[in-house]
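Heads up, there are several structures right after this.
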Structure I
Amino acid sequence: MAAGIGVTGAAGWWHGGHALLGSLGLSLLCGVAAFGVVAQLLYVLGASLARWQVLAVCAVLACGALRGIGPGPRASPRPRTRLDLLAIPVVLVLVLLAVDLWYQPLWAYDSWTFWTPKAHALYALNGLDPGWFTSAALISKDYPILLPALEAAGFRFTGYETGLLDLQSWLIYAAFLRAVYEIGVTRARPVVLWAVLLMLAVAPSALDQLAAAEADIPVAVFFAAAGVCAWTWLADRRPAGLVLAAVLAAGATATKVEGLMFVVGLFVVVAAVAARASWRRAAAALGAGGAALAVGILPWRIWVSHHDVANQASFGRVTGASFLARHAARLPVSVGYLGAKLVDPRAWILVLPLAVFVAVDAFRRGRRRDVTFVVGVACFAFAGLVLAYWSTPFPLHYQLATSARRVITAIVLFAAAMTPILSADSEPEPG
């Protein structure tokens with residue numbers, strides 16, 4: 001949290017204590033993303049990330065809060081409504097979930113086969129040991145290590161305590177719900193805002209994934225939060241929005257391989273929308289996206305290439321025209337399966353149908369730019385997932401059955417976070 005307050009303060013997101021209290025959810029997400037990206041870079045450079053180094057990284061990042069100290073403009077408080085009482089069941093569900101996760105064992109297959117072993121190795125071997133990371137019997141060796149780095153940092157203070165990893169995922173998700181509230185509370189129709197927060201709090205797929213302690217919730221949260229921050233830059237002309245979008249996007253690319261295609265799609269759409277105002281703003285968006293990729297994934301990819309680690313996410317795999325042509329039948333299957341998971345009420349209740357309804361209503365009311373942004377980002381992310389399944393070297397039905405319900409989480413959370421914003425009665429001035 002201290003690191004995140006420094007990141008958001010340095011970016012100029014808040015000024016004054018009142019504004020800081022209204023930015024704690026987003027600050028925690030930015031702190032997790034910034035620390036994870038820096039930790040991955042330090043591991044690549046040979047650092048051990050001992051306890052004092054973990055504290056030092058957070059302390060350096062926290063220094064950015066100095067920019068936000070002092071009086072700032074005090075926003076007019078939003079009138080309270082009876083719907084605000086719905087905060088009680090949202091908080092109650094999250095508290096009960098935290099108690100449940102405290103007692104749950106770490107049971108997920110992917111957690112035990114590569115996420116947690118990587119974290120334990122970083123902790124036990126005091127760094128990114130090439131001998132172990134290139135020879136151990138791990139699947140997905142080329143996956144970036146933001147999540148293992150976070151878990152290893154926790155192990156420095158608790159010992160090898162895997163029971164706390166579920167709570168780490170819970171903190172990230174709870175901070176995301178808080179960030180959705182923070183950004184939407186002054187813009188959204190209260191009934192839409194609280195409907196979204198309630199559904200996200202009790203969504204079965206979210207609860208299941210939190211208990212798995214894998215990387216799908218973190219990468220989805222970083223991507224969704226980056227998208228909302230990018231929207232604030234487009235709509236409100238807040239430079240801080242673009243800065244924080246880049247920080248969170250770097251976190252997404254450093255968390256999981258699909259984070260790369262999510263981030264590329266996000267900033268392509270941001271640049272396209274910004275180009276309506278000026279080419280300079282479009283160039284700024286592309287520059288922010290390029291910076292996010294450069295710090296989030298490039299150092300890790302250089303390390304992977306240098307140590308000859310097999311690369312599952314190769315560019316050649318998704319651009320092999322002959323392979324894609326031979327497996328063209330996968331395309332409609334992947335589209336149908338992923339689409340069904342997106343709208344499955346047994347997973348996400350009515351999050352996506354509500355998002356579609358609100359988007360159609362917003363378009364009808366003239367908010368075409370915002371709807372174009374949301375639809376564009378979601379479609380890019382969806383197309384990237386379809387391409388990944390189309391080009392997979394593994395059996396398609398096995399891949400879909402074991403991972404589709406998880407990888408679509410990023411699209412769901414992005415759409416959910418933007419739904420309250422789209423419900424507002426008016427569109428901000430073009431950015």
Structure II
Amino acid sequence: MADNLKNSKILVCDDDETLCYLLKEQLLEEGFLVDAVYDGKFAIESVKAKNYDVLLLDLNMRDVQGEEVLKFVKESGYNIQVIILSAQSEMKKAIQCIKNGAYDYITKPYDFEELVLTVNRAIEHRNLLVTTVLLSKEISKKHSEKIIGESKAIQRVLNLANKAAQSDSNVLVEGETGTGKELFAEYIHKQSTRKDKPFVVINCASLPDQLIESELFGHERGAFTDAKSTKQGLVEIAHGGTLFLDEIGELSLSLQPKLLRFLENGEYRRIGGVTSLTSNVRVVGATNRNLLEEADNKNFRKDLLFRLNVITLTIPPLRDRREDIIQLASHFLASKSPVRSPKRLSREAAQILEEYDFTGNVRELDHIIERAIIFAEGDTIQPEDLNLPIPAVFKGTTNRGGNVEIPSEVLSMEELERWHIEKVLNSNRWDRTQTATQLGISAKTLYTKIKKYELKQN
């Protein structure tokens with residue numbers, strides 16, 4: 001059996017207890033995890049309680065028939081793949097079950113090798129469906145990029161990330177906005193034994209509490225007004241893989257105990273559910289806050305923090321790894337420039353980038369290069385194309401419009417940041433979404449900066 005199919009969970013449901021026992025033993029020898037029940041009502045309860053990949057389902061049983069179990073599975077939205085076990089005389093029923101959503105059918109007496117092949121195909125089909133769901137919801141992110149940088153600072157973190165990938169321990173990734181925390185989380189996943197399983201992302205700052213809980217843990221049909229069907233949570237979809245909780249410092253105090261419980265024993269309940277479910281995921285959290293200070297201020301649970309930061313990665317800001325700036329800029333130029341008209345940095349533009357402090361870090365550099373490619377008139381990016389404060393050595397150079405006022409006095413970092421944010425806000429007519437994108441920061445961070453510096457629209 002392929003490694004990525006090992007430990008897949010199978011539920012066998014047949015009222016012939018001898019057949020159930022033999023089939024379970026055979027499947028266990030193949031490396032599957034197998035449970036067996038002898039009636040449809042127990043199959044339904046088992047499906048509610050555990051995350052199965054495949055259900056081998058007999059049609060004729062004493063109390064609840066196989067068709068009813070199949071109907072429940074499909075109407076409730078489970079991704080479990082149903083394979084019908086049917087007698088030759090039940091062929092019409094089996095074919096109807098295929099039309100109603102079953103993956104395939106096997107006739108009794110079954111050929112075990114054929115059955116295993118069908119089970120393997122069903123598991124691969126389920127994995128493909130899960131991947132499709134992740135892509136359609138924009139949960140699965142772009143393919144893992146190479147982490148760019150030769151500086152000692154980034155190489156130390158990369159070395160620790162490689163070590164972290166070899167364990168199953170939870171990881172906390174700390175760093176300022178735009179430093180690449182999600183990239184490191186995905187890197188750890190891709191280097192781990194879970195690499196063939198889902199990498200699932202949720203931003204804890206982007207949704208209100210109830211929606212985050214529903215996204216994380218799912219909900220039962222009828223749990224609230226719009227809950228028209230059972231929904232799997234991300235912890236269930238990520239089973240076997242990695243769950244990345246971005247901006248975990250924004251998670252409300254009311255949700256933190258539920259996450260803590262899940263981290264402690266892998267157990268959770270869907271909203272509106274009474275049954276405890278389990279899922280095996282590795283959790284990687286990321287934050288731009290100091291969670292220890294947040295815990296001291298009673299904004300974050302210390303027990304949750306200690307569960308999360310078994311391994312802590314602190315990503316250095318770009319200003320602390322200046323030797324990587326040009327290498328990163330060249331990478332973005334190569335990936336974003338048109339193939340037929342590649343761009344390059346002038347010596348002066350490169351020097352400006354090396355001296356700039358990048359409050360938005362790597363993300364800001366990415367956006368600066370993307371914008372410069374658009375503004376550059378030739379194949380060389382000049383200082384004015386960067387739309388950045390120009391150092392004194394280049395004071396004779398202005399942007400092409402000639403209307404960018406460069407502060408002549410020496411400014412503190414905070415003063416320079418205030419000036420730059422106000423300049424970009426004004427150039428975008430105070431469009432906060434566009435300004436945040438250009439600065440490489442979140443809209444929430446921009447709002448905080450506007451409040452901090454008491455900026456007002458003219």
Structure III
Amino acid sequence: MAQPRTKLECKVYDLSKTLKVLTEKQELYGKDMTFWKFFTVSRNRLHCLECGHKWKGNVDAKRVMCPSCNKQLRPIYNQAWMQAQGYYMIMDKCKEFQVIRYFFIRKWMRKGSEPRYEMFESSQAWIRPDGKCTVMGADCNPFGKLYGPQWKFDSELSIKRVRKFYNNQYVPYYCAMYPGKKVIKELRRNGFKHGFYGLNPAEMIISLLSNSQAETILKRGNIQMFKEAVKYSQNIADYWSEIKIAFRNDYHIEEYDIWRDYIDMLRSFNKDTHNPAYICPDDLHAAHAKYQRKKQKILDIAKRQRREEQAQKAREKVGEWKEKYPQIRKAFADFNITNGSISIAVISSVEQLEQEATELAHCAFVNGYYAKENSLLLSARVDGVVTETIEVNLNRMEVIQSRGFNNKATAYHPQIVKLVRENIPKITKLHKKQLKLSA
């Protein structure tokens with residue numbers, strides 16, 4: 001429980017005790033408007049959970065009118081009772097403060113009886129004419145949302161230091177509102193006309209009193225842009241000079257998000273964004289598409305340049321390995337094994353690997369197998385014709401793969417692999433020799 005520390009908090013704390021209790025009319029309105037009305041079905045009869053009346057009717061109906069209380073009801077099946085909870089809001093004023101009072105309401109409904117309610121003032125938002133807000137709130141149960149009510153109903157309202165108003169339990173977003181609003185003159189002066197346009201009421205009022213840009217936009221009647229100003233004020237501040245020019249030229253920005261992207265593209269092309277001819281296009285979508293195509297061309301050129309740079313680096317790498325590869329395979333230069341029609345020799349150069357990869361249409365060259373120092377690349381030929389490329393792991397001394405045309409195994413694949421495996425001791429001996437040469 002935070003104690004008031006500043007003069008403002010002390011003033012709010014004292015004034016909070018002077019607020020009037022709810023009238024019977026306000027209380028009834030909150031109970032009636034906070035919740036949907038339901039009916040349930042039992043033994044082919046409809047039971048109103050608002051007045052307890054039961055009658056025969058269409059048990060599959062999505063909406064019915066209770067013949068007793070004349071309330072529109074929604075269906076809820078297989079439940080003889082249920083509990084609901086919600087918030088109810090009243091706009092009041094006290095001295096110079098705009099006050100928003102929030103009431104937490106729980107409702108118990110049971111078949112055959114009238115509902116029972118529990119109403120509790122959970123928090124208050126005290127907003128000064130300059131937009132500074134002080135929040136009073138009840139204490140909360142630490143595990144309330146999981147194991148019962150989140151509010152401590154017997155606690156008094158105390159100062160709560162709220163840093164954000166989005167998704168905060170002390171300033172609920174969705175709640176019913178009492179129609180009799182009491183509004184301070186500064187809020188009316190800044191353009192407030194009773195509507196909240198789907199925004200958090202406290203957040204909107206604070207923005208309207210403290211942000212002159214939001215005030216100007218609301219008075220211009222651009223609701224979409226006003227919502228942006230309340231939720232993401234920096235998105236308006238970054239384009240405010242262009243927005244003012246649009247306003248001076250009576251240009252209505254219908255789709256602010258598209259218009260903002262359009263301004264970003266104008267800036268990227270160093271266009272004069274203080275010229276109404278640019279920032280106030282007759283057809284926003286056509287102008288947006290035009291500069292989008294221009295930007296895409298630039299991105300395509302940049303992409304080609306990156307590909308050329310990558311290709312150049314790849315060529316340089318290949319050039320380095322053309323000199324290095326014969327050295328790391330020097331000990332295998334005379335390696336050659338055969339069983340008659342099949343002969344297997346070491347691929348002695350990068351150029352040979354490139355030619356063989358082209359003939360067999362596999363990826364050994366483009367994927368840089370020549371740079372894998374622990375892999376020995378062999379070429380298998382049948383009657384002098386290139387047939388398969390073989391990779392032998394020199395650490396484990398085993399055949400990893402042997403690929404023919406289009407990476408497929410040929411009819412000679414079993415014989416080729418068998419011949420290589422039979423000569424692993426010879427490969428091991430030559431590998432040891434190569435290690436000594438490299439040392």
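Taken together, the values in this text are just the output of simple stated rules run on the coordinates, not laboratory data. Since the model is a prediction, treat every value here as computed from it, not as a measurement. Cβ atoms are built from the backbone, for glycine too; each structure is taken alone.
When distance in nm of label points 7 Å out along Cα→Cβ at positions 29 and 173 is calculated for each of the structures I, II, III, which structure yields the highest value?
Details: I: 1.5; II: 4.4; III: 2.5.
The structure with the largest value is II.
Where does the value 8.7 come from, among I, II, III, when distance in nm of label points 7 Å out along Cα→Cβ at positions 125 and 341 is the thing being computed? The read-out comes from structure III.
Here semi-axes √(5λ) of the Cα gyration tensor in Å has been calculated and equals 76, 36, 25, so which of I, II, III was it run on? It was calculated from structure III.
Of the structures I, II, III, report the one carrying the highest value of distance in nm of label points 7 Å out along Cα→Cβ at positions 61 and 93. The structure with the largest value is III. Among candidates I, II, III, the computation of relative contact order in percent (Cα under 8 Å, 6 or more apart) that gave 8 used structure III.
To which of I, II, III does the computed value 1.4 (distance in nm of label points 7 Å out along Cα→Cβ at positions 21 and 181) belong?
Working: I: 1.4; II: 5.4; III: 2.8.
Label of the source structure: I.
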